[in-house]
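Q: For reference, the structures are reproduced in the following blocks.
Please treat every number below as a calculation from the coordinates, not as lab data. These numbers were taken from a predicted model, which means no experiment stands behind them. Cβ atoms are built from the backbone, for glycine too; each structure is taken alone.
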Structure 1
């Protein structure tokens, strides 16, 4: 949301371009939008020639000559082969339009799925960076306050003494990714998360050996009442074996998006996460 507000603050004269109708195969859905000023853009309606045409018309409208509506067939005539049809509306941004847009995006962001990263080490920091642009509400929980320095804008930071206690406060459908600096702490957080049964994803960084160790520990500590079956360990899958933090982060981000979309927890964002 800060990026949207910043764009509007620095581009007082701009046009709101909104997809009002999307038929067939189209690059973006109805409701998708972008903002166009004389020198900059925010968001996207799908790219390609359609977007180039929209930007050109929006800038013409700023000069008093553009259209307020376009109906564009996405075919060979504009060099696109989607085969669908997109209708666009163009509206000069006034203070009321800007306020309504910010309110809309705020409401949408409040419905984003919660993703909580336990641990802000190398992989935690890389994963926070990978998740920051996505339509998610991401927070990082750490016992070491200094480790939370440098998180991307929009990522919430929480320094707590007992991270495992945070698990009980999460909304149903949240995703938990466990990557602390301490295996014992990992196990405590995972036990609390698996005991809930209503989280969309519970993942832990580690190996097959760590999973086996945790399985024995969990069975002993819970008398077999909490199952390890829903735990993703290792996170990020096994198809790519690369231990660089940025690569692990990319794999886990894709895994989270897939799981959250499948569970219905991933909401559609129209203007791009801000």
Structure 2
């Protein structure tokens, strides 16, 4: 996700020398250099030397399990800056304590951000100003659509729905491709048909003022092929299974915060 943000900023015209990145892993530093021409710092000391004290915004883009280890060497260095976290689970209070700044925004993007088609949910602590929100929006705008939330607890719901959602979609496409091969189509034909169909349906849903139920019913003639497919899905309890899956993801997001953000 850090790469998606970096790429979006550069495409939007942000100068390369305005970005400072701390990346302890050599392989990742080499990848950043190869992909963006960006020379990342290996540790907090190097980041200080590169100009951390002048940073307007600090982006936290590490796995929640690594948050405490990443925060420890930066203690006392970040209180001047607005903090933006794209970590799942870690509460804003933990970011405020680790950074020394109450100006904390939590964001939950998803992988389509890599192509500028992402969906990001955002929550701001009380100390975040209108100008801070505008800065966050400018940084994340190249990644796709943004949605501000009134309550921090809703971030876990966003994590479960849109953050993890692309994986649910790809899981369904895998099954559609397998079915295509059972019906005599090639894997590539199944891939093209499944992705184009799902992408077109999503575009229609976004542009239409109708509900998903209404759109589905328009395609579903009683006694027809779609009716047979939907009836099979309902008989298998697929709709209930999807709801349970989203709830499981939300529960795990809360658990990550409790385990690694306290």
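Q: Which of the displayed structures (1, 2) returns the greatest value of percent of Cα pairs over 36 Å apart on calculation?
A: If we compare percent of Cα pairs over 36 Å apart over 1, 2, the biggest value is for 1.
Q: Please compute distance in nm of label points 7 Å out along Cα→Cβ at positions 140 and 228 for structures 1, 2 and give me the label with the greatest value.
A: Once distance in nm of label points 7 Å out along Cα→Cβ at positions 140 and 228 is worked out for each structure, 2 has the highest.
Q: Which of 1, 2 yields 19.2 for mean count of other Cβ atoms within 10 Å over residues 132-139, as computed?
A: So the calculation was done on 1.
Q: Okay, next question. Once FRET efficiency 1/(1 + (r/R0)^6) of positions 36 and 124 (r between Cβ atoms, R0 = 41 Å, to 0.05) is calculated for every structure in 1, 2, which label goes with the largest value?
A: By FRET efficiency 1/(1 + (r/R0)^6) of positions 36 and 124 (r between Cβ atoms, R0 = 41 Å, to 0.05), the leading structure of 1, 2 is 2.
Q: Could I ask something else about it? For distance in nm of label points 7 Å out along Cα→Cβ at positions 188 and 204, which structure out of 1, 2 has the highest calculated value?
A: 2
Q: Which one of 1, 2 has helix-only ellipticity at 222 nm (-39500 (n - 2.57) for each DSSP H run of 4 or more, over all residues; to 500), as calculated from the coordinates, equal to -11500?
A: Of the options listed, only 1 reproduces it.
Q: For which of 1, 2 does percent of Cα pairs over 13 Å apart, for residues 172-235 alone, calculated from the coordinates, equal 56?
A: Attributed to the structure labelled 1.
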